[in-house]
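Enquirer: Below you'll find a set of structures to go through.
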Structure I
Amino acid sequence: MPGSLKTEAVVLRGIKYGEADRILHLYTPDRGRVSAIAKGVRRAKSRFGGRLEPFFRLNLVLYQGKSDLLTVTSAETIAGHPRLREHGAAIDSAARACDAVSRLFGDGEPHPGVYHLLCNEIALLDREPEKATRANALAFRLKLLLAAGFAPHLASCATCGEPEHLVGFSGAAGGVVCGACEAGSFTLSQDGHDFLVAALGRPLTEAPDAGPTALQQADRAISETLEHHAHVRLRGIGSR
């Protein structure tokens with residue numbers, strides 16, 4: 001039914017449309033990912049000001065007509081994250097976090113836990129831009145995997161259940177594997193395994209660090225799990 005709805009939202013990205021409008025991709029706690037048009041937002045005297053930019057957390061009023069595309073009629077800032085925009089690495093991390101949420105959680109899939117995880121990650125990057133590290137980005141992605149139901153099995157061999165001699169990781173099996181089941185897996189060091197366990201178990205503010213090899217292994221474990229089980233490929237994180 002046509003009408004207005006009120007919701008919180010994080011702006012994932014914006015796309016220029018026409019001479020003065022912008023199409024927004026938003027993530028909301030109650031409706032998941034939605035798209036909306038902000039009419040006239042690119043005009044100098046727009047009533048929205050600069051509030052409809054990526055990474056803003058907002059209180060929105062959206063009008064839903066017959067189209068799937070909503071219309072922004074009101075926007076109030078909850079958090080604009082101004083410090084985030086002063087640090088290139090923090091902006092890049094926030095953009096990759098938004099992209100990961102957009103790819104993993106489709107339209108009409110409400111998930112309040114994911115919404116609050118994204119809000120917490122962007123707020124952390126704004127408050128402590130030095131946290132924009134590869135370890136933090138991987139910890140965030142691991143928590144998204146958990147929320148999506150694809151968390152890797154780390155306590156024992158994902159194939160046979162063996163609790164010891166875990167030497168590899170198999171995306172197809174969905175977790176760590178023992179020496180007897182390692183065919184088709186890649187080597188996972190103890191440091192890599194420890195990072196995956198700690199990153200899943202700790203809050204984002206306490207995400208563990210690790211050496212380059214362990215982080216590369218964790219990155220590959222996350223990527224292969226997503227490709228095999230969610231059929232999703234995320235943007236690379238790099239070596240920050």
Structure II
Amino acid sequence: MPGSVKTEAVVLRSMRFGEADRILHLYTPHRGRVGAIAKGVRRARSRFGGRLEPYFRLHMVLYDGKSDLMTVTSADTVSGHPRLREHAAALDSAARACDAVSRLFATPEPHPGVFALLCNELALLNGAAGSGPSHATHANQLAFRLKLLLAAGLAPHLAACAACGEADHLTSFSGAAGGVVCGSCEASGFPLGREAHDFLTGALGSPLADAPQTSRLALRQADRAISETLEYHANVRLRPALPG
């Protein structure tokens with residue numbers, strides 16, 4: 001039934017539409033990703049001001065009518081993350097985080113945990129931009145993507161061979177198998193060192209703010225493991241995670 005919807009939302013993307021409107025991609029805790037139109041927002045005297053820009057966290061009222069797009073009727077700022085725009089690495093990390101959520105959770109299915117994770121990531125990056133890029137790092141981006149995989153039910157198998165169940169000699173990673181593989185099954189994978197394996201397990205088990213630090217080689221291997229898992233099991237190819 002048509003009616004108004006009150007929700008928190010993060011603006012994932014904002015695109016110009018017509019002479020004065022914008023189309024928004026929003027991520028919400030209980031409606032997943034939704035599309036909305038903000039009418040007249042680009043006019044000088046718009047009541048929305050600059051609140052509907054990417055990475056803003058908002059309290060919103062949306063009108064859900066017969067269109068595929070909801071209509072923005074009210075928007076109040078929870079956090080605009082203003083310092084992101086002062087630091088290139090933090091801003092880039094925020095863009096990649098929003099893009100990852102948009103691609104991996106592209107439906108209206110509710111995922112409150114994903115919404116909370118995205119809000120946490122943006123807050124960390126905003127804080128990093130204010131006091132130095134401590135969280136705008138390659139390790140942070142990979143930890144965030146790992147936690148998205150966990151929320152999607154696609155976290156890689158790391159405790160035993162994903163192909164045969166062997167618990168020892170876990171020398172490689174196979175995206176097709178969905179995790180680490182042993183020496184007998186390594187033909188389907190690529191070499192994964194102990195440091196990379198430790199990073200993957202540590203990042204999954206630690207708060208996002210405490211993403212473990214490791215060598216560049218280990219991060220490259222972990223990055224490949226995450227990317228192949230996404231491609232094989234979610235049919236999603238994300239923008240590369242870049243070192244901060």
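Throughout, read-outs are computed from the coordinates displayed, never taken from laboratory work. For clarity, every value in this text was computed on a predicted model and none was experimentally measured. Cβ atoms are built from the backbone, for glycine too; each structure is taken alone.
Enquirer: Identify the structure, out of I, II, from whose coordinates distance in nm of label points 7 Å out along Cα→Cβ at positions 76 and 180 was calculated to give 4.9.
Expert: II
Enquirer: Follow-up question, since we're still on this one. Hey, Cα extents along the principal axes in Å derived from one of I, II reads 65, 43, 27; which structure?
Expert: Values: I: 65, 39, 27; II: 65, 43, 27.
Clearly, the read-out refers to II.
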